[in-house]
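The next part holds the structures, each set out as structure tokens.
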Structure I
Amino acid sequence: MCRNIQTLYNFEPRATDEEVHAAALQYVRKISGHAMPSQANEAVFLRAVEEIAFATQRLIDGLVTTASPRDREVVAARARLRAAERFGRV
């Protein structure tokens, strides 16, 4: 559904508030169909982003795993390699 939303769970260092907020914003944009709401809808749009960010953080904090945390740099390097193989080097 939202390809730009990145996995936030089980990383070291853990997801920041900004990353959680960005994921919530992307989700609300996708669901509403609007990148920027009108003035009439701005309050409800922003409230939805905050509520989803709160629920997302609560979810991340509540999940448990026995897997070791993933390294953000390693995951990013793998993504860049996949993109280079798929789209060619720029």
Structure II
Amino acid sequence: MVLSVNELKDQSKLKHKRNKELYKELLYSVYEKIKIKNKKGLHSLIYILRPIIPGKPLINTDHAGVYIQRKLSEGNFKTHIIHNKIYIDWS
């Protein structure tokens, strides 16, 4: 058996795709929390990124935080990341 560069690249692409799907799930979770807070008349929240979610691969909270922050900024949310916490404001 011979190990090829293409095989390694394919594995890397697959991992990247899985991570992106996981980050999207987290983003939709953030959206739901924002909607719930907004219905209660609130205009901000702190979302805690956890590295372990049962049944999911280990999460790189730094990468997930950057992804979520970028997507929220596209929707004009104000965000700040401190460690594994994302402060989100829409006032």
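Derivation of every value follows stated rules applied to the coordinates shown; laboratory data play no part. Note that the structure is a prediction, hence the values are computed from the model and not measured. Cβ atoms are built from the backbone, for glycine too; each structure is taken alone.
Work out which structure the value 10.9, 36 belongs to, where Rg and Dmax of the Cα atoms in Å, for residues 14-61 alone was derived from one of I, II.
Label of the originating structure: I.
Given a value of 0.15 for FRET efficiency 1/(1 + (r/R0)^6) of positions 38 and 78 (r between Cβ atoms, R0 = 30 Å, to 0.05), point me to the structure among I, II it was derived from. The value was obtained from structure I. Of structures I, II, which gives 9.9 when mean count of other Cβ atoms within 10 Å over residues 6-13 is computed from the coordinates? Matching structure: II.
Between structures I, II, the calculation of relative contact order in percent (Cα under 8 Å, 6 or more apart) yields its largest number for I. Here Rg and Dmax of the Cα atoms in Å was derived from just one of the structures I, II, and that gives 16.1, 62; the source is II.
One of I, II was used to compute mean count of other Cβ atoms within 10 Å over residues 22-29, and the result was 19.2. Which label is that?
Working: I: 19.2; II: 15.9.
Working through the options, I get structure I.
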